[in-house]
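Trainee: Structures are listed in the sections that come next.
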Structure 1
């Protein structure tokens, strides 16, 4: 997918924080498939995304690490780094197009 216009930001949930986390996006593809929960970050003059993850639950219990933090697993993934980077660039371009103040700094 090389045309950022092919993606549409269906929803943007900004977060006011001092960290690099800027918010969560829902992205709609031309096929009408919508992917929710894409985390968007920016800092140090660059922006990046993380694909959605879900907590690991076994028999109704959340699985936790030794320190008590929940364990998460990917909901979806790219098997090719270049494909992910192209998707990431398209999501960020669509976000800047549809929500110009979302990332919060010029890149």
Structure 2
């Protein structure tokens, strides 16, 4: 178990109606592709709820808050996210505890 991490996490939940899923996925992939090319980006994943498929959750790792803020302050990011389907609620988190499998 550790309490230090070389990254921070963006967690962003969305509620997407079934009729908007294709548009949401297409747009999310465009934004994710753009962000993946920015300094400080580590990785991202998009999850869909199992019991309620309207619920989606984006999880992304960045090396610094400054890199993330720079990436989302560009005109290109603003263009890609203009009229984005669904309204996210992005929050930034620092890892406080990480538990990995024991190595015996």
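Quick note: the coordinates plus some simple rules give every number you see, no bench work behind them. Because the structure is predicted, anything quoted here is derived from the model rather than measured. Cβ atoms are built from the backbone, for glycine too; each structure is taken alone.
Trainee: When mean count of other Cβ atoms within 10 Å over residues 11-18 is computed for each of 1, 2, which one produces 14.9? It would help to have the intermediate numbers written out before the result.
Mentor: Details: 1: 10.8; 2: 14.9.
Clearly, the read-out refers to 2.
Trainee: To test your reading of the models, identify which of 1, 2 gives -5500 for helix-only ellipticity at 222 nm (-39500 (n - 2.57) for each DSSP H run of 4 or more, over all residues; to 500) when calculated. Provide the component values of the computation, followed by the final result.
Mentor: Values: 1: -5500; 2: -9000.
It must be structure 1, since only it matches.
Trainee: Follow-up question, since we're still on this one. For relative contact order in percent (Cα under 8 Å, 6 or more apart), which of 1, 2 scores largest? Before the final figure, lay out each step's value.
Mentor: Working: 1: 27; 2: 48.
Between 1, 2, the highest calculated value is found for 2.
Trainee: Among 1, 2, considering only distance in nm of label points 7 Å out along Cα→Cβ at positions 35 and 59, which has the greatest calculated value? Mind dumping the intermediate values first?
Mentor: Details: 1: 3.4; 2: 1.4.
Structure 1 comes out on top.
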